[in-house]
Every structure is written in C-alpha cells, then in structure tokens.
1. Quick check: -0.48, -0.66, -0.94, -1.15 is what I get for log10 I(q)/I(0) by the Debye sum over Cα atoms at q = 0.07, 0.09, 0.13, 0.15 Å⁻¹, calculated from one of 1, 2. Which structure matches?
2. Quick check: -18500 is what I get for helix-only ellipticity at 222 nm (-39500 (n - 2.57) for each DSSP H run of 4 or more, over all residues; to 500), calculated from one of 1, 2. Which structure matches?
3. If relative contact order in percent (Cα under 8 Å, 6 or more apart) is calculated from each of 1, 2, which structure is the one that comes out at 11?
4. Comparing distance in nm of label points 7 Å out along Cα→Cβ at positions 58 and 290 across structures 1, 2, which is largest?
5. One of 1, 2 was used to compute distance in nm of label points 7 Å out along Cα→Cβ at positions 114 and 274, and the result was 2.1. Which label is that?
6. To which of 1, 2 does the computed value 13.0 (mean count of other Cβ atoms within 10 Å over residues 66-73) belong?
Structure 1
Amino acid sequence: MKTIFIVDDNDVNLSTAAKALSKQYRTFTLPSASDMFELLNNIAPDLILLDIAMPGMNGFEAMQLLKGDARYSDIPVMFLTSRNDAATEARGFEMGAVDFISKPFSEPVLLNRVRTHLEIEGLIRERTAMLQQRTVKLQRLQNSMVSVLANMVENRDKQTGRHIERTTKYIKILLTAMIERGVYSDEIRHWNSGEVVIADEADHSNLEIVISSSRLHDIGKIAVTDLILNKPGSLTADEYALMKTHASEGEKIIDSIISESGDEAFLRYAKLFAGFHHEKWDGTGYPRGLKGADIPLQGRIMAIADVYDALISDRPYKRAFTHEKAIEIIKESRGSHFDPEIVDVFLAISDSFKEA
C-alpha cells in the first residue's frame with residue numbers, strides 16, 4: 001500500500017483528505033512542515049500533499065528544503081492551496097511540484113487526482129527501470145568491445161606490457177584529483193559542446209565512461225606494422241615517422257566506428273584521447289603541432305599518464321626509470337611538454353601513481 005503525507009495546519013482539511021484517501025492508501029496527517037520533516041526521518045512516502053499557507057515554515061520553504069536534500073528530492077509533491085493565481089502556480093511548478101489541488105477540495109476530486117498521479121508515477125518508474133537495465137546492458141557491451149579492441153593493440157605491441165591497464169588507472173586518479181581541486185573541473189563537466197558529462201564529484205558513472213574511453217588512445221597502432229611495433233632497438237627516423245601516424249590513424253579508426261554506430265559521447269572522448277595524446281604544450285608535438293589550450297583537455301591529461309608509464313617501463317632502447325626520476329622528468333617538462341596546471345595536480349598526487 002502506497003504512503004501519503006498530508007501536511008496542512010487546518011484540521012478540517014486534514015480530516016477531509018484522510019477520509020478521501022485512507023481506504024486506498026496509508027495516510028499520515030501532519031499539522032506542520034516541521035512535523036513532516038520529523039516523520040521523514042523514519043518513513044519515506046510515495047507522495048506528499050503540502051499546504052502552502054502555514055505558520056512557521058510555509059509550503060514553499062518546505063519544498064525548497066525537500067528538493068535540496070538528496071534523501072527527499074525524488075518524492076513527488078502536490079500543493080494544496082486556496083490560491084489560484086498564475087504566479088503562485090508558476091512558482092510551485094518551478095520548484096518541482098507535480099500538481100496543484102485547490103481548496104476547498106471535494107473527496108472524489110482529491111482521490112482521482114492522487115490516483116492518477118500515482119499511476120503515472122508508477123509507469124514512469126517502471127519505464128525508468130527498464131531504461132536503466134538497457135543502459136547497463138549497453139555499458140557491458142561497450143566495455144566488452146573496448147576490451148577486445150584494447151587487447152588487440154596490446155597483444156600486437158609486445159614492448160609495452162599492460163600499458164593500457166596502467167594508463168587507465170592513472171587517468172582515473174588524475175581526473176578525480178583535478179575535479180577535487182577545481183582544475184579544469186568546469187570543462188570536464190561540460191565536455192563535448194556543452195553536453196553535461198559529470199554533474200558533480202559524485203557522478204561516478206559518467207566519469208567511468210570518460211575513463212573507459214581512454215583505453216582506446218593507442219588504437220591507431222593497429223595500422224602500424226609489427227616490424228616497427230616490435231623492433232628490438234631504437235627506430236630510424238623513417239620508422240619513427242611511421243610510428244607517429246598511430247595518433248591520426250587512431251582518429252580515423254574511431255571516426256569509422258562513429259559513422260557506422262552513431263556519434264556516441266564515449267567514442268568522441270576516445271577520439272580525442274587517441275588523436276591528441278602526443279601533442280605538446282609548447283606546440284612541438286604531433287600530429288597537428290597544437291599549442292597550449294588548443295590541445296583538447298583529453299589529450300593533455302593522457303600525455304602525462306602515457307609518458308609517466310613509458311618512463312617507468314622497460315623499452316628496447318632504455319631501462320625503466322624509478323618513480324622518483326619519472327616525477328623529476330615530468331616536472332622539468334612543465335610548460336614545455338605538459339600543461340602546467342595538470343602537472344601541478346600530478347605532482348600533488350604522484351604517490352597514487354606509484355601505488356596504482
């Protein structure tokens with residue numbers, strides 16, 4: 001049985017509403033907003049009928065508190081009011097009310113309005129649950145596809161052993177730290193032409209989409225011959241030029257996926273990680289030679305994660321550097337290779353990289 005709170009300072013209104021609803025719903029009559037909040041600590045209603053004109057805390061003030069508290073913000077509220085002016089209704093709907101019921105109200109009208117709303121609310125919740133299930137399934141499929149593509153790259157490039165797994169961890173650490181410290185946090189929240197990706201620090205699901213997309217940053221290596229990828233020694237100038245094409249080739253590969261499957265945000269992020277992670281802050285990087293903030297933020301973030309991992313790893317042309325030496329090299333490249341503000345965040349949380 002669904003639960004309804006009836007909040008009104010008038011005893012007649014309380015008894016009339018309770019009489020109309022109590023046969024079909026569990027009702028609680030409350031003479032003030034403060035009593036409502038006290039009961040909310042123990043009971044979560046399916047609907048609140050809230051009077052506007054009440055002593056102490058009025059209905060609008062109570063509504064503001066309800067919508068400002070994550071525990072209660074999803075509870076639908078219908079205002080009970082003797083006011084019928086447009087300004088009152090506009091303010092109520094703007095605050096999040098689902099309906100207005102004029103006083104004095106008749107029992108049949110009240111019952112029908114409440115029943116209709118709860119039925120609609122039930123359908124919305126049912127559809128929402130179905131969409132959430134579909135989203136979870138699509139997310140699993142997406143992650144599986146990313147894993148297959150990333151493994152294809154990693155299995156071909158014998159020199160980088162688990163590079164993708166490590167850089168994904170670094171990206172998560174760095175992005176989280178940037179948001180916490182307010183470094184490019186607004187841009188992160190509004191990546192891709194104003195689309196809100198990360199609503200706040202607690203929106204981990206959207207953050208995970210961005211992080212997962214970084215796993216495709218080296219997808220372009222699929223287009224590079226094994227003779228170059230796995231050469232046991234330093235590359236010649238011509239070989240290095242071919243190796244550098246993996247950034248632009250990565251963009252092309254992801255573009256082809258977008259053209260076939262649709263312009264998903266996940267793929268747009270992946271394209272930016274792939275195409276710009278070898279650009280440098282001073283403009284000496286590749287493939288476009290972009291400078292400063294002209295480099296997409298995804299590329300600037302991946303640049304640090306990618307280089308750090310390369311520094312601490314063995315390569316045919318060098319032995320692995322220590323964590324401390326890698327930090328020193330990145331610090332020295334602040335403002336030349338790397339975005340200074342991101343380097344500062346990295347230096348503040350570099351121990352987390354070592355522990356990842």
Structure 2
Amino acid sequence: MRTTHGLGRSQARLLGAGLALCLGAAAADTVPAFAADMPGEGKSVQPITTGRADHYFQHFVVELGLEALGYEVEPHLEAQFPAMHLALGQGDADYTAVHWNPLHEAFYAKAGGDAALERVGSLIDDAAQGYLIDKKTADEHGITNLGQLKSPEIAALFDSDGDGKADLLGCNPGWGCEGVIEHQLDAFELRDTVSHKQGQYFALIADGLTRYEQGEPVFYYTWTPLWVSSVLKPGEDTTWLNVPFSSLPGDRKDVDTANPDGSNTGFQVNTIGVLANEAFVEENPAARRLFELMEIPLEDVNAAILKQREGETDIDQIRGHAEAWVEAHRDQFDAWVAEAAKAQ
C-alpha cells in the first residue's frame with residue numbers, strides 16, 4: 001500500500017486552508033446550524049482506494065461529509081482490491097467507497113467477513129457489467145448472444161492479432177471481474193474461439209476505440225459507472241450481449257443473473273457501497289450513519305468520470321467535481337450530516 005499523491009498531513013492541511021480562503025464569505029452563509037456539534041473533532045480517519053482516477057469522485061464526496069462532521073481525513077492509501085480488503089479487515093485502514101457487492105464477496109470473506117468488516121449503505125446503485133460489441137457488426141451478422149462466438153466465423157470478425165480468435169478486451173487481474181470472465185469462457189465453451197486480453201484495461205479500451213473509429217469490429221467487457229458507455233453508447237454505438245445461461249464461479253454458482261426484462265449480461269447488478277472496519281464504525285456511530293445515508297446517482301458518477309476522460313484528471317480537479325456536486329445537492333448533503341451528527 002502507498003499514500004496517495006505523496007501528500008503529507010501538513011500539505012493536506014495547506015490545501016484545505018487554501019480551499020477555505022477561496023470559498024470565504026460565501027461559505028459562511030451556508031454553514032449549517034449543527035456545525036458547532038462536531039462528533040469527529042480531534043479524530044482522524046484513514047480511507048483506502050485503488051488509486052484509479054475513476055474511483056476518486058465518490059471517495060471525495062464521502063470525505064467532504066466526514067470533514068463536515070469534524071474528522072480529519074488522512075490522504076488515501078492505495079491498494080488493489082484483495083489487499084485493500086485485507087487492510088480494512090486488519091484495521092490498517094478505516095473505510096473504502098469502492099466495495100462492489102456481491103462482486104467482491106470472495107475478497108470480503110478472506111478479509112474476515114462480518115467479524116472484521118461492515119458493509120454500510122448503498123452509495124451507488126445499479127452498477128452493471130457485461131460484454132458488448134459494436135452495433136454495426138451486431139446488426140450485420142445478427143449477433144445478440146455471447147454464445148454465438150463459439151462459431152469460428154463469428155469469432156474471426158473480432159480478431160485483431162491474426163490468430164483466428166475473437167479478442168475480448170477484458171478485465172485486469174485482481175479486480176474481481178476477471179474471475180467471472182475466466183469462469184464463463186469455460187462454462188460457455190469459448191476457449192477455442194475467444195482470447196481474453198488482459199493487462200492495462202484503459203490502454204486496451206483506447207485501442208478498441210481506435211478500431212471502432214476506423215470502422216472495425218470491437219468486442220469488450222465494461223461496467224458502469226465509467227466513461228466508456230458515455231463514449232460508446234449502448235443501443236447507439238454498441239450492443240450488450242446476452243449470455244447463454246447464468247453461470248458464476250464459486251459460492252455464487254447457483255445465482256440467476258437474468259434481469260426482469262429477460263436480458264442476461266452474465267453479471268449480477270451490483271451495489272457500490274462503503275466497506276468499513278468493524279471496530280471503526282462501532283467507535284464512530286456518526287461516521288457509520290453518514291455512510292448509511294449517502295447516495296450518489298449513477299448518472300452523476302458517470303458524468304464526473306467523463307470529465308476525467310476529457311482531461312480533468314488532476315486530483316484537485318476531481319475533488320473539485322465532488323465539491324461542485326455537494327454544492328448542487330447542498331440541502332440533501334446538509335441533512336445527511338445533521339442526521340449523522342445526532343447518531344454520536
């Protein structure tokens with residue numbers, strides 16, 4: 001694990017002081033009446049995330065809520081998902097805002113499960129995942145289902161390296177989604193015709209975008225919230241593929257992944273929520289209540305991540321996106337903080 005951006009505590013305080021000076025008198029008019037009651041005053045809290053830019057927006061929204069309660073939020077630690085869960089279970093960090101439920105169930109169990117961790121609230125609902133292809137190829141060849149790629153002729157349409165197999169732009173090792181994809185390639189008997197390309201996901205997707213812009217077929221895995229579906233719009237530019245049947249690895253082998261409308265992308269719809277160290281939330285009921293209350297619409301997260309795609313990737317810019325979101329939802333945000341303060 002490492003500390004984000006190399007910021008020490010004193011530097012973080014300087015940034016906070018600068019922000020306060022910039023907001024000035026305007027902020028004074030919006031300070032809620034409960035500001036004097038600060039249950040987090042004198043306490044520090046340690047967040048942890050992946051270090052990926054697309055995960056910081058919701059982290060900063062949560063961080064702003066904790067700061068409104070008086071907590072000093074330390075610079076984020078960074079780790080991949082398995083190590084992140086272990087750090088939370090061991091008390092090396094207090095919370096993360098990028099826990100996917102149920103995708104990260106195995107990580108959760110290995111890190112101590114209910115005895116060491118607590119899933120708190122539903123920060124972002126309806127997070128979807130699955131396989132997509134460009135709509136032009138889908139329409140020309142009548143492709144609607146991943147199982148059709150068992151056909152060497154269909155698979156060859158998506159071959160970009162000349163080996164005869166479809167090139168699936170897939171999921172990085174350690175994210176959790178790669179385990180589902182690898183399982184399904186076996187379950188759907190696609191090993192002979194599909195190659196799961198792994199490495200740096202965003203570099204792979206950049207190559208896929210180039211292919212799409214050149215009019216070539218593209219086949220990829222993605223999820224929401226993310227900018228990919230804002231650039232390659234499902235239904236307009238691309239098509240979600242159904243899977244032949246529900247099939248998930250491990251303890252979820254009997255889970256039905258079909259949606260109410262009959263579609264089946266092969267993945268359960270997830271909730272992205274706060275995962276916290278059990279001892280931390282027991283000792284900090286105000287923080288726990290804040291985590292329970294906070295909600296960010298999926299489309300708002302997509303919009304913030306799209307700004308990163310368009311070049312606003314500096315960490316201060318991403319925090320600025322979170323600050324702007326809070327200002328746009330000031331009444332709701334203040335109500336969350338007020339109710340959380342009462343929990344203490």
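1. Numbers: 1: -0.48, -0.66, -0.94, -1.15; 2: -0.33, -0.53, -1.01, -1.25.
For log10 I(q)/I(0) by the Debye sum over Cα atoms at q = 0.07, 0.09, 0.13, 0.15 Å⁻¹, the value -0.48, -0.66, -0.94, -1.15 is produced by structure 1.
2. On the way: 1: -18500; 2: -12500.
So the calculation was done on 1.
3. Details: 1: 11; 2: 25.
That value comes from structure 1.
4. Working: 1: 5.2; 2: 1.7.
Top value of distance in nm of label points 7 Å out along Cα→Cβ at positions 58 and 290, among 1, 2, belongs to structure 1.
5. Details: 1: 5.7; 2: 2.1.
Structure 2 accounts for this read-out.
6. Details: 1: 13.0; 2: 21.0.
Checking each candidate, the match is 1.
Since every read-out is calculated from the coordinates, none of them should be taken as a lab result. Keep in mind it's a predicted model, so treat the numbers as computed, not measured. Cβ atoms are built from the backbone, for glycine too; each structure is taken alone.
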